[in-house]
Structure P
Amino acid sequence: MTRPRVDLKSRRWLWGPVILQMALIFAASSIPNLGALPGGVSDKSGHSIGYAMLAGFLLRALAGGRLRGVTWTRGLLAILLATCYGATDEFHQLFVPGRSADRYDVLADCIGATLGVALGWLASAARRWGILGSSS
């Protein structure tokens with residue numbers, strides 16, 4: 001029995017996770033008077049994790065779903081796009097009751113985005129160095 005092959009170049013396959021993560025961030029930012037995050041996760045850690053994921057998804061999409069497509073330019077673009085989305089999300093929160101904009105949240109977003117891209121770059125480097133298989 002053969003499995004249908006996933007088209008790695010499909011826009012839906014590449015950009016779907018980006019759009020889903022952006023929608024999740026927007027939905028969370030739309031909750032008025034959001035309390036503490038579950039599991040004792042701090043607000044800044046939550047921002048960093050969410051934007052590390054967003055930047056990782058952006059890097060994957062920009063690289064065409066291939067580790068060999070990861071470049072410094074694409075990495076910087078992923079960080080920039082994720083951070084800009086973080087800034088617009090903080091602006092969005094100005095209009096949500098009980099929420100406010102915080103420049104330190106944008107800083108946490110940028111740090112998280114940088115870490116997400118760094119992980120993607122490390123995976124790409126590991127492939128080049130022969131640590132990961134060449135099929136990636």
Structure Q
Amino acid sequence: MDLRRLRAGEWLAGAGGVLLLVSLFMPWYGGGSGYEVLTVIDILLVLVAAVAIALAVLQATQTTQALPVAFAVLTVVIGAIGVLLVLFRLIDAPGELDGPDAGAWLGLVAAVALTAGSWRSLANEHVSHIPPGPEPELRPAPHG
């Protein structure tokens with residue numbers, strides 16, 4: 001694993017994924033955590049967070065760009081779905097609960113951050129801060 005391979009997009013996506021997981025342990029409505037007040041959406045948000053974290057891990061571990069780029073495309077789509085799910089829960093509170101608490105707002109920020117990070121990861125496919133390998137040894141041309 002080489003953390004120098006991570007660009008700003010992967011850092012943002014990974015951090016957004018971690019924050020989304022953290023937000024589910026915080027109060028979302030009426031003092032209940034995201035796991036307590038959300039039904040199926042909490043499981044879907046865990047999957048969204050896992051995909052974003054996996055994007056950062058893949059970028060740090062893979063030597064080619066094919067798999068991280070494909071995963072970035074998947075993360076953009078899944079992240080956008082995550083943003084919509086959190087927005088839905090902010091607009092339509094479950095049951096007769098009061099307005100959203102801090103966890104719900106942090107969940108929205110995290111979902112937007114991981115989606116933006118994965119989008120940025122797609123926009124910048126070259127890795128410029130990894131030092132180049134050693135120069136190849138030059139040999140004389142054969143005589144003939």
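Derivation of every value follows stated rules applied to the coordinates shown; laboratory data play no part. For clarity, every value in this text was computed on a predicted model and none was experimentally measured. Cβ atoms are built from the backbone, for glycine too; each structure is taken alone.
Which one of P, Q has relative contact order in percent (Cα under 8 Å, 6 or more apart), as calculated from the coordinates, equal to 30?
It traces back to P.
A value of 19.2 was computed for mean count of other Cβ atoms within 10 Å over residues 19-26; which of P, Q is the source structure? Don't skip to the end; give the middle numbers.
On the way: P: 15.1; Q: 19.2.
Value 19.2 for mean count of other Cβ atoms within 10 Å over residues 19-26 corresponds to Q out of P, Q.
For log10 I(q)/I(0) by the Debye sum over Cα atoms at q = 0.09, 0.15 Å⁻¹, the calculated result is -0.34, -0.71, so let me know which of P, Q that is. All intermediate terms of the calculation are to be shown ahead of the outcome.
Details: P: -0.31, -0.75; Q: -0.34, -0.71.
Value -0.34, -0.71 for log10 I(q)/I(0) by the Debye sum over Cα atoms at q = 0.09, 0.15 Å⁻¹ corresponds to Q out of P, Q.
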